[in-house]
Structure P
Amino acid sequence: MKAINYFILNIIGISFFVSCKPQDQEQHDLDSYTKAYFEVRDNSKFIFTEASDTNINIEYTSSNYTNGRSNPDIENSEFIFYDLNSPNQPTLTMRCQSGGTQFKDQIALITKKNDSTVIGPIIFNLGGKFTPGSGSGDSVFQYPTYQINSTTFTDVIRVKLYNNIKYKEIFFAKNIGLIIRKEKSNKTYYVKRYRKL
């Protein structure tokens with residue numbers, strides 16, 4: 001009889017502990033517009049040139065692409081990040097994270113060279129409406145087309161930065177990604193060719 005009581009108590013105890021395991025939260029996926037503008041898989045190639053000297057060719061290759069979920073038992077938000085690398089150039093890292101069904105996706109460009117890291121711009125997306133961070137002083141504009149020199153891009157987001165130490169403006173195009181970087185050094189780099197995977 002003691003053995004039966006002990007067995008029943010163990011089953012009840014185990015059931016209690018199993019039911020206390022945290023449940024995964026509802027999945028929050030990135031908005032389709034966020035993916036259309038910012039998702040770039042490994043081994044994509046982007047040839048940037050300088051606007052005042054189009055003989056310059058700087059080839060960036062994408063790497064470290066990761067698409068996953070953060071904290072499945074707390075927020076369960078989809079994220080994407082990847083790097084754009086070029087020899088002797090800063091590494092450009094894109095990070096995107098879902099804000100859930102009621103909040104905006106968060107998108108950030110991080111520029112790293114040697115021991116220096118520049119964060120920004122940081123923008124938000126809710127259903128294809130892109131906005132700057134609250135209180136940043138930045139501005140976000142959307143254009144059906146945008147031209148630089150003889151290159152025309154479609155479905156463009158322009159981020160005008162108020163207080164960034166490296167950039168004046170950054171541009172992204174749908175189905176391409178990062179297309180233009182206007183730096184405080186008065187250099188402007190834009191994509192003249194690309195192969196996106």
Structure Q
Amino acid sequence: MKIENKEFFHLKRSATITKEWELGNKFHWNSRPNNFSKNIFSMDLRFPQVKDKVPYRTAYENLLKLPDSEKNKRLYSYFHFTNFALNKTSMMLREIVLENYRKENCPHLPSRHNAIWICQKEGVEYWKNALQTDNTVTYKIRLNGEMHVASEKSLYSDVQNVNQYLEQAELYWTPNQKWTIDAEGIFDGEIEILEKI
């Protein structure tokens with residue numbers, strides 16, 4: 001949907017703030033990669049060892065070679081990392097399916113890979129909690145450009161097969177969704193920084 005001179009909010013991780021986010025600035029996002037996409041698709045999912053990182057399969061084979069007493073000591077850290085890697089891999093698959101669905105069915109909408117996330121004032125606290133970090137700065141911004149609104153409920157990040165992710169993609173990219181507390185807007189276009197909260 002087209003947005004003209006509408007005010008929204010954007011939560012930005014403190015470490016990613018650049019000069020363009022100074023009060024009063026106007027800039028164009030122009031379909032550039034966002035930090036989420038850059039991070040998720042470049043994440044190193046090799047298993048951390050004492051001196052280096054090894055591929056997951058190598059770590060598993062090394063674990064199996066250990067005596068039972070040593071194997072049991074390392075099993076929790078192996079399970080913990082495996083759970084982390086599986087979660088991140090599932091997120092990558094979800095994002096690939098969402099993007100492919102968008103390209104095929106609604107290419108006029110902003111890409112999750114190349115847009116920023118926005119919310120309404122009522123959703124700011126929800127998204128602060130959802131991001132699970134205290135290192136965010138909230139900006140009130142004025143937008144002119146293209147936006148899509150969707151509920152976070154259609155982004156369940158558990159291990160699923162491609163058909164299940166396709167069902168989610170269809171829900172996510174449904175047009176004319178309503179703003180709710182857990183709704184996110186993805187936006188591409190002109191941004192004006194109004195206030196740092």
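So if we calculate Cα Rg over 2.2 N^0.38 Å for every structure here (P, Q), which label has the highest result?
Structure P gives the largest value of Cα Rg over 2.2 N^0.38 Å among P, Q.
Compute distance in nm of label points 7 Å out along Cα→Cβ at positions 51 and 67 for each of P, Q and report the one that scores greatest. Working shown, then result.
On the way: P: 3.3; Q: 2.2.
Once distance in nm of label points 7 Å out along Cα→Cβ at positions 51 and 67 is tallied for P, Q, the winner is P.
Using the calculated result 13.2, 37 for Rg and Dmax of the Cα atoms in Å, for residues 99-154 alone, pick out the matching structure from P, Q. Spell out each step's value before the answer.
Numbers: P: 14.4, 40; Q: 13.2, 37.
Here the read-out was taken from Q.
Assuming -4000 is helix-only ellipticity at 222 nm (-39500 (n - 2.57) for each DSSP H run of 4 or more, over all residues; to 500) as calculated from a single structure, say which of P, Q it is. Please list the in-between numbers first.
Working: P: -4000; Q: -12500.
The correct label is P.
When distance in nm of label points 7 Å out along Cα→Cβ at positions 131 and 163 is calculated, the result is 3.8; to which of the structures P, Q does this value belong?
Label of the originating structure: Q.
On relative contact order in percent (Cα under 8 Å, 6 or more apart), which of the structures labelled P, Q is highest? Don't jump to the answer; show the numbers that get you there.
Values: P: 20; Q: 40.
Of structures P, Q, the maximum of relative contact order in percent (Cα under 8 Å, 6 or more apart) occurs in Q.
Where a number appears in this text, it was derived from the coordinates with a stated rule and is not lab data. Remember, predicted model here, so these are calculated numbers, not experimental data. Cβ atoms are built from the backbone, for glycine too; each structure is taken alone.
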